[in-house]
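*Asks:* Alright, structures below, take your time with them.
A short reminder: the numbers here are calculations on the coordinates, not readings from a lab. This one's a predicted model, so the numbers in the text were calculated from it and none came from an experiment. Cβ atoms are built from the backbone, for glycine too; each structure is taken alone.
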Structure I
Amino acid sequence: MNLNTLLKSAVASAVLGLACAGGALAETTIRIGHVLADSHSWNVAATGFADEVAEKTEGRVKIEIFPGGQLGNEKDMIEGLQFGSVQGGVIGAGSFQTVEPKMGIIEMPYAWTSREQAFAALDGKLGEKLAELLDAQNVKVLAWWENGYRNVTNSKQPIETPADLAGLKIRVTPDKVRLATFEALGAEPAPLAFGELYSALQQGVFDAQENPLSIIYSSSFYEVQKYVS
């Protein structure tokens with residue numbers, strides 16, 4: 001079965017002050033990072049964003065994209081945003097629970113019945129309130145992006161009902177809601193940084209992991225996992 005949890009991703013950035021010189025913007029470089037492969041839609045979209053900013057500022061603002069966790073894992077990047085060492089990131093919304101626990105509401109299982117409902121909420125009052133909460137933590141939300149529905153891959157057996165998750169050692173994102181969800185389903189969840197996941201699956205440290213199909217494909221998890229549900 002598919003676990004119909006829709007994950008939104010936040011393009012988060014520290015507030016940037018661009019100095020003016022002679023009435024024109026000074027040349028500015030902004031670093032934006034994420035943990036996924038350069039073939040993933042996050043990177044494609046971030047690169048398109050960088051190109052558009054360069055065009056509209058006539059090259060005065062340059063955005064450099066760092067995929068694959070080059071600026072650290074999501075926890076590292078959030079801390080970098082807060083303290084200014086990182087200017088921007090495409091970061092899973094659930095990862096922000098470390099600085100604002102109420103962000104966990106986005107991770108609640110079966111909260112959305114459709115993409116349209118999720119976008120309406122995040123483009124409306126819910127998104128506005130969550131952005132205010134992160135703003136208080138020195139992180140500014142620029143947009144909400146879709147990351148897709150979650151799927152479980154594993155090396156043991158097809159997952160057709162929740163009962164099939166019983167006893168399965170599964171890597172989950174390091175947030176309280178995701179851990180509690182899979183514990184309630186009978187699995188044995190544990191957190192692990194995304195950059196370490198492929199080798200952990202390859203070595204059998206975990207039986208399973210859960211992510212959208214786009215991440216499963218772009219990260220080549222099909223090479224070390226037999227089943228996708």
Structure II
Amino acid sequence: MSNDYGFSLTTFSPTGKLGQIDRARKAVSLHGALAVGMSCDEGAVMCVEYKKLSPLIDISKLDKLETIGEHIGVTYSGMPADFHALLTFAREKAVKYERTYGQPIPVLQLVKKLADLYQEHTQSGAVRPFGCALLLCGVDDGKCKIFQVDPSGTFLIWKASAIGKMGESAMKVLERRYRADMSLEDAVHAAILTMKEHAETQLTSTSLCVGVCERNKFTLLRPDEFSVYLGEGGEAVQNGR
């Protein structure tokens with residue numbers, strides 16, 4: 001008897017798993033670039049590594065950390081083409097909501113719409129699960145929060161999270177570094193330091209993308225605004241251990 005469950009989206013294996021979803025998750029955990037997010041009372045930070053596959057690639061044209069409107073930031077780990085399809089979907093939903101209601105879409109509502117789309121792709125014909133996971137940040141109930149969506153359509157709200165290759169190891173470090181009373185500057189430093197310790201190559205300000213959410217606005221930082229945390233142009237602050 002052939003193991004049809006290995007290729008079917010909706011047939012469980014004898015061990016209770018859906019093979020295609022497991023493989024989609026491996027596209028993130030085995031091959032995806034590391035991305036880290038951390039929130040605090042003052043705001044939230046997200047950072048992601050540029051994986052330069054060739055010295056001939058112009059990484060300045062790689063879109064790893066994006067905005068949805070002015071108030072939501074999003075990054076990913078996994079397949080770039082899948083991320084761009086999800087990003088287009090999210091931006092269309094955000095524009096439609098603002099045109100209808102005259103205000104920006106709440107981040108939690110957008111996350112739920114993305115999670116629904118992910119879940120549809122785990123059981124619909126002629127499609128496959130998305131091969132990427134998302135980290136989003138935005139203000140919910142007056143506080144900046146980090147949201148994570150995985151290929152199964154599950155979403156969770158985290159105080160700090162990491163996805164991609166070395167994500168599990170980075171999560172253990174974030175558990176030690178996170179403090180409820182940390183400032184946004186401390187969160188930025190802790191996130192970047194965690195990235196630096198787990199990156200596949202030596203990180204520089206040009207191979208790392210960093211964005212912060214503060215006062216309901218998401219902003220991408222210039223390399224000179226975070227290079228000190230990488231030990232460039234001076235000594236990095238040694239807190240957040």
Structure III
Amino acid sequence: MQPTLIYHLASQMPSADSEGWSRIADEQRMLSNLAYSMPGHGQLIYSGSMAEYGKSGILSEETPCTPDTGYGCAKFSGTNLCLALRAQCSLDIRVARLFGVYGPGEAPGRLLPALIERLRNAQPVPLSDGAQLRDFIHVDDVCTALSAFAAAPEKQSPAISNIGTGAGVTVREVCERVANILGAAPDLLQFGALPRRAVDQDCLVADVQRMQQFTAPPAQRWLDNDLSQQIVRSMIAYHRA
């Protein structure tokens with residue numbers, strides 16, 4: 001059986017000590033194998049990343065990509081392979097460049113699961129300055145956007161589209177909201193206890209003009225009190241299950 005629609009979401013997790021060349025090779029192999037197995041009338045949605053840009057700002061698909069991490073380089077190599085396969089093999093392959101995806105199911109060591117776990121246990125949370133502006137997008141909103149991207153007619157769909165909300169919120173504001181929702185002591189949030197990584201950009205926010213061609217960008221849930229509470233409750237429930 002050959003699927004007619006493939007969402008390629010697999011990738012190595014970003015890490016500071018991973019080799020860029022091995023990441024790139026793995027990314028190319030995974031994508032090549034999937035593309036080779038596609039039927040001629042099939043469709044593949046490839047998950048790119050905001051890490052491809054390698055720079056700070058409100059980032060559009062026209063922004064030149066200069067990735068500065070192994071993960072970003074691997075994803076950018078995947079994007080370029082997608083474009084080559086579209087052009088040379090007439091395959092319907094589209095690149096969804098995901099911004100700050102979060103939600104139930106995240107790895108325990110990532111920001112939100114680790115933050116929630118430590119605050120619920122009244123443990124201090126060492127953090128950077130928290131001034132980074134990020135376009136956080138809930139995993140449910142990502143799924144909705146990916147479905148709409150795939151459903152768009154091929155001739156009317158962009159080859160590459162950012163998937164974000166178009167609205168930024170600081171890491172500090174998100175952390176403070178979580179602490180407030182959990183009733184945690186504010187001084188458990190130790191802003192400035194950790195240095196920023198050299199590749200930690202000041203601003204990573206999606207320009208969503210292309211995204212608007214096939215769906216309405218979702219709301220930035222962290223800017224709404226009720227939605228913020230739902231996020232925290234759902235993540236706690238997931239990790240209890």
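*Asks:* To test your reading of the models, identify which of I, II, III gives 27, 22, 16 for Cα extents along the principal axes in Å, for residues 151-198 alone when calculated.
*Replies:* Among I, II, III, the structure yielding 27, 22, 16 for Cα extents along the principal axes in Å, for residues 151-198 alone is I.
*Asks:* Cα extents along the principal axes in Å was computed and gave 57, 36, 34; which structure, I, II, III, did it come from?
*Replies:* Here the read-out was taken from III.
*Asks:* Which one of I, II, III has Rg and Dmax of the Cα atoms in Å, for residues 71-206 alone, as calculated from the coordinates, equal to 16.2, 45?
*Replies:* That value comes from structure I.
*Asks:* Say we calculate distance in nm of label points 7 Å out along Cα→Cβ at positions 39 and 119 for every structure; which of I, II, III gives the highest result? All intermediate terms of the calculation are to be shown ahead of the outcome.
*Replies:* Numbers: I: 2.7; II: 2.0; III: 4.8.
Evaluating distance in nm of label points 7 Å out along Cα→Cβ at positions 39 and 119 on every structure, the highest lands on III.
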